[in-house]
Structure P
Amino acid sequence: MKYALIGCGRISHKHIEAAMNNGVEIVAICDKNPYSMENLAKNFNLSDSVNFYTDYDELIKKEHPDIVAVATDSGSHTVIAITAVKAGCNVIIEKPIALSVYDAERIIDSAKENGVTVCVCHQNRFNKVVQKVRKAVEENRFGKLFHASANIRWNRNEDYYLQSHWRGTWKYDGGALMNQCIHDVDLLCWMMGYEVDEVFAYTDNLNHNYIEAEDLSVALIRFKNGSYGVIEGTVNVFPKNLEETLCIFGEKGTVKLGGQSVNEIEEWNFQDGFDNLEDVKLQCYEEMRNVYGNGHTLLYADMIDAVKTGRQAYVTADEGKRAMEIVLAMYKSAQLGQPVKLPLKYGSTVDFRREF
């Protein structure tokens, strides 16, 4: 299976690593910056075996890859993904799928029209502990779900934003919610059933006057099943990342996940008593080298199997759209100062250009 990566920035090494771990043929990489490509290829000993492109359209036309991964700035995901889809490529899109409801729907519709598979890179769904919790939800071990909370207490300093001009801009990125916290928005809403009624949020820029978007958000989610969600996301924590946690509270169970990439069980209590905290810790242990976790390799394995068998990917484009749409609703709520109902008919990050 032929594979190409478009975008050789901060997250690109996880994509190349995942592609290599799954044994696909890496035929090409693409980036506007030749140095970024050369550095990535050198780090993985690919300099003599892959072709280099600065034009993604040329890559797609010449290489005809079976799978294309899009890991560029978020604002360019749509045009690149649709170009690849129309050429018959299956596509893995780094989160978020897009930055507007309209663009996400264009990607979804184009994939259906061209009969290809598109998945969105919410790789933390594949963490062992996350899978363990998901199984407990599906087996109704929690009973009635009451509420869930996600806390993303991280640090992103000026050096981080200076690495790429698009970071923290409304046109190409968004702020802490869209970039850092969307993984946890996805996990929380996935566990709670993803049927969101409305959201209410506050956002602010307290410590990053050199970016356009927010560095802090506190949001409430009300689900149609009567449960609730709480999101606290910040990149203002001094002096480095503090924690990323996900808690789920139900009638018959309480779970807390932590670790540097929601990869550790911190609390595991169920009325049924089928297992205990220490046993689950042993079952689900996996070493994480960074906040990106180990999920990319498993997400790639799932995508490859989905392409071969014709089934949907585990993280579909529709689910990628829902996570992004919830973040947009939070932005809109903060702007209006009132709750916002879902689904949204329209909305884009550029709607909030003058927010701060």
Structure Q
Amino acid sequence: MKFSLFVHMERLDPEQSHSALLGELEALVVLAEKGGMTAAWIGEHHGMEFTIAPNPFIQIAYLAAKTRTIRLGTSSVIAPFWHPIKLAGETAMTDIITGGRLELGIARGAYSFEYERLHPGLTPAEAGLRMRELVPAVQKLLAGDYEHCGEYWQFPKTSAVPQPLQKNGPPIWVAARDPNSHEFAVRTGCNVQVTPLASGDGEVESLMQRFNAACAANPQRQRPQIMLLQHCYVAADEADAAQGAEELSRFYCYFGAWFQNKKTVTRGMMQGLTPEELAAMPQYAPGAIRQNLVIGTAAAVVARLQSYEAMGYDQFSLWIDSGMSFVRKQASLTRFIEQVMPHFQKQPEKAPHYA
């Protein structure tokens, strides 16, 4: 099983400098590269200091100049916010800038806060339909000339300009949860990225079952890769693990509040949650979080990840956004690299195939 880092700039205090946060992002990705992680992933979000990435291609292009070997991916661009030609062109340009190290993750999006502002009236169902039209169109644009006449986009013969460095474009990953999304990803030759959020190992296993069913239903397709995205905190000791659970409990309460889209947001910062509001989300209580996420000393984390590897996951992406200080994130990532990763046999990297 390979390992990667999922990371955003997250601003917790109005006094924090965005420039300083960019420096912290760079430091974490450079540390991941030095530690042998295969990739670093950045998603797309708008108007939210909770996760800062209005266009992940910009951060990826910046990080490309600071790194040499680590692959850099979007996890994920939000399909309904993009035109296929624009996404194909920016993908190809970024692939060139990264020296052929780009991975392209695409999702339908999740926050109604963003839908309301960038695509008023959009529903999750329609967002999913837009994603399913976008992905094949982008694949064909990256491969050569293509004319499209669909429900949401129509355009005459066009090709991605420039052309990507990787032949036919970078690997595409589709964020999937329901069985139909898994089947779509496998059928269209895409890799799959899943996250159980804070639902625990039962959901981790269920997501793998959905993936395996999609592979079985598409025997004509070679089995793609599947990546598990999940929070992980490698603690120095039990007291540190308990603190990590407290911090991630608070993170998920705010995640839930953003998802519900009911709190006042001013200049990208959400109004603080009251103790009563925090208590009203028992599914994110520290005890539940400690059980459902990968939190513990290195030995406990290794055992948990070995069970995921045994299920068939090809990649585990350490979701480091947490509301923790940079120092605590860096310490956990260092312990992950030094005390967890050596327990997993590294698979040989495939040489990139350029056009």
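Throughout, read-outs are computed from the coordinates displayed, never taken from laboratory work. Just so it is clear, the structure is predicted and the values come from calculations on it, not from any experiment. Cβ atoms are built from the backbone, for glycine too; each structure is taken alone.
Comparing volume of the Cα convex hull per residue in Å³, for residues 190-309 alone across structures P, Q, the highest figure is found for P. Here helix-only ellipticity at 222 nm (-39500 (n - 2.57) for each DSSP H run of 4 or more, over all residues; to 500) was calculated and came to -10500; which of the structures P, Q was it taken from? Structure of origin is P. Of structures P, Q, which gives 3, 12, 12, 13, 15, 18, 18, 8, 1 when P(r) over Cα pairs in 5 Å bins from 0, in percent, for residues 262-333 alone is computed from the coordinates? Clearly, the read-out refers to P.
Upon calculation of FRET efficiency 1/(1 + (r/R0)^6) of positions 62 and 246 (r between Cβ atoms, R0 = 35 Å, to 0.05) from the atomic coordinates, which of the structures P, Q produces 0.60? Label of the source structure: Q. Of the structures labelled P, Q, which one yields 1.3 when distance in nm of label points 7 Å out along Cα→Cβ at positions 182 and 326 is computed from its coordinates? Corresponding structure: P.
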